[in-house]
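Trainee: These notes open a run of structures that come right after.
Each reported figure results from applying straightforward, stated rules to the coordinates on display, with no laboratory input. Computed from a prediction, not measured in an experiment: that's the story for all the values here. Cβ atoms are built from the backbone, for glycine too; each structure is taken alone.
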Structure 1
Amino acid sequence: MGKKDIQINEEIRDKELRVIGSDGQQLGIMSAKDALNLAEQKNLDLVKIAPQSTPPVCKIMDYGKYRFEQAKRE
């Protein structure tokens, strides 16, 4: 999955998402709007990590830090 394929924050338009918290804990299935609100409350980003799942899986994380970690691995 290339960097362009990753959807974050307002780019995520799905009706329902399975959301994982920044600590790795399952937060359950919720609307994209609710998930985005949770991420914003923590000053983090909502990142779609498994778009092909039903519903898609998103994680609340620091996207800048995540991109930095991915770049180090390449």
Structure 2
Amino acid sequence: MHTLTELEDRLAADASGHQRRALLETLNATVMALGRAQREPQSAERYASLERQRLAALAAMRVVDTVWSRLHS
């Protein structure tokens, strides 16, 4: 797992936005997969776990976008 400093360094060096797009695509795929899993029969505990993971991935997308935007505006 990358630290925020490593993420900031990667995004700072990413003037073209390629790393940003790749990270966002990966996170979006994760969000979609978790959403599909939630639509399958799950125990309440498993559903709650999937939702926490989905919300964490959505938050990570906001972090990536915000950090990249601040570094390149």
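Trainee: Comparing 1, 2, where is relative contact order in percent (Cα under 8 Å, 6 or more apart) highest?
Mentor: Details: 1: 30; 2: 44.
Top value of relative contact order in percent (Cα under 8 Å, 6 or more apart), among 1, 2, belongs to structure 2.
Trainee: If mean count of other Cβ atoms within 10 Å over residues 39-46 computes to 15.8, which of 1, 2 did it come from? Mind showing how you got there, number by number?
Mentor: Working: 1: 15.8; 2: 9.2.
So the calculation was done on 1.
Trainee: Further, regarding this structure: Given a computed value of 2.8 for distance in nm of label points 7 Å out along Cα→Cβ at positions 47 and 63, which structure among 1, 2 does it belong to?
Mentor: Working through the options, I get structure 2.
Trainee: Which structure, out of 1, 2, was Rg/Rh (Cα atoms, Kirkwood Rh) derived from, given a value of 1.09? The partial results should precede the final answer.
Mentor: Details: 1: 0.95; 2: 1.09.
The read-out was computed on structure 2.
Trainee: Determine which structure produced the value -27000 for helix-only ellipticity at 222 nm (-39500 (n - 2.57) for each DSSP H run of 4 or more, over all residues; to 500), calculated from the coordinates; the candidates are 1, 2.
Mentor: The read-out was computed on structure 2.
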